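Below are structures written as structure tokens.
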Structure P
């Protein structure tokens with residue numbers, strides 16, 4: 001298992017909440033982070049490596 005963190009983004013792209021997740025791989029972490037999108041953008045990181053960003057308005061996911 002690898003440690004990931006999902007950042008719930010607020011105004012001006014500043015994180016307002018962080019959620020720690022232990023996932024087996026990027027795909028599992030992406031699936032878990034995608035469920036957190038609820039009116040706010042979400043960034044997914046593994047340590048200092050950006051994995052993905054979820055846009056709450058368009059519903060799009062961008063891999064980093």
Structure Q
């Protein structure tokens with residue numbers, strides 16, 4: 001498959017509270033065929049930890 005399914009973009013930045021739901025969203029993207037892009041990031045929002053992880057569709061390279 002050269003394009004992500006269901007019209008999803010080739011680059012996605014997943015964000016949310018650092019919890020099981022966020023981890024499931026990242027895992028679902030990986031199961032669809034996305035690859036991790038870069039390192040995860042975390043930030044504090046009040047008392048909550050917010051996580052971010054970029055994912056990239058594998059047919060896209062940084063040289064394009």
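Which structure, out of P, Q, was helix-only ellipticity at 222 nm (-39500 (n - 2.57) for each DSSP H run of 4 or more, over all residues; to 500) derived from, given a value of -4000?
P
Which of the displayed structures (P, Q) returns the greatest value of distance in nm of label points 7 Å out along Cα→Cβ at positions 11 and 51 on calculation?
P
A value of -0.74 was derived for log10 I(q)/I(0) by the Debye sum over Cα atoms at q = 0.21 Å⁻¹; which structure in P, Q was it taken from?
For log10 I(q)/I(0) by the Debye sum over Cα atoms at q = 0.21 Å⁻¹, the value -0.74 is produced by structure P.
Using relative contact order in percent (Cα under 8 Å, 6 or more apart) for the comparison, can you identify which of P, Q gives the largest number? Don't skip to the end; give the middle numbers.
Numbers: P: 29; Q: 40.
The structure with the largest value is Q.
Readers should treat all values here as calculations from the given coordinates under stated rules, not as data from a laboratory. Everything numeric here is computed off the predicted structure, so don't read it as measured data. Cβ atoms are built from the backbone, for glycine too; each structure is taken alone.
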